[in-house]
Structure I
Amino acid sequence: MDLNHLHLHVKDLEKSQIFYQSYFGFQERIRQHNILFLRNPDGFELALMPESKPNIFPFWFHFGFRLNQPEEVRKLYDQMQKEKVIIEKPIYEDEQFVSFRCLDPDEYKIEVYWGKE
């Protein structure tokens, strides 16, 4: 059994769609009523639903995207910095792990990481 989707309420559907497509490889799959379903190449689905005041999560809440190589994490970090994405935690590196946290357009915390298996 796999965990295979995440449902987020967002202020600006188009802005969120562009963010997840640009940085995490999601593509539009279908729109049903007012929900936009995006899917990444691994089959994970992100459901985005417009709402003027999305819920506020606890300070510790975040979700993450695991990348295949540490270089991919560094490259995405550099790209996001250049494009003025808010970086919540700067890049951290050791021999086993490379990680940073950013905020999406609705300030959901996202960890981008690579971990040695």
Structure II
Amino acid sequence: MSDDQFSVHFADHPSRFELRDGDKAIGEARFKDVEVDGQAQRIFYHTVVSEEYGGQGLAGRLAAYALQRTEAENRVVVPVCPYIKAYVAKHPEYQANSTAAQPRHLELLNSGGK
């Protein structure tokens, strides 16, 4: 995603989609890729946008890009992060490609394992 001022990029270590204002990182949606029962899944566990950029719809743009990219990569969204969870609930186009977090997902997040 990009426009005149803002862009979203994949970044690693930790894995995240990073929202940028030019060269400045101003937000991120962190995730962990896992495989559960043979299914590639992406657990979103933290989303934030800098306070000074609040109220501009940027968190929504970040979420939309992250969810679209996840679907394009044939991964199922597992929303643990309250923002991503609420975003999916409000946008039916993402619901078919998401699944509710289960205890196993939280174990995978906490253990660092795949």
Thinking only about mean count of other Cβ atoms within 10 Å over residues 56-63, which of I, II has the largest value? II
For which of I, II does relative contact order in percent (Cα under 8 Å, 6 or more apart), calculated from the coordinates, equal 23? I
Identify which of structures I, II gives the largest calculated value of mean count of other Cβ atoms within 10 Å over residues 24-31. II
Assign the value -9000, calculated as helix-only ellipticity at 222 nm (-39500 (n - 2.57) for each DSSP H run of 4 or more, over all residues; to 500), to the correct structure from I, II. II
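Coordinate-derived values only; no laboratory data. Fair warning: this is a prediction, and the values are worked out from it, not measured in the lab. Cβ atoms are built from the backbone, for glycine too; each structure is taken alone.
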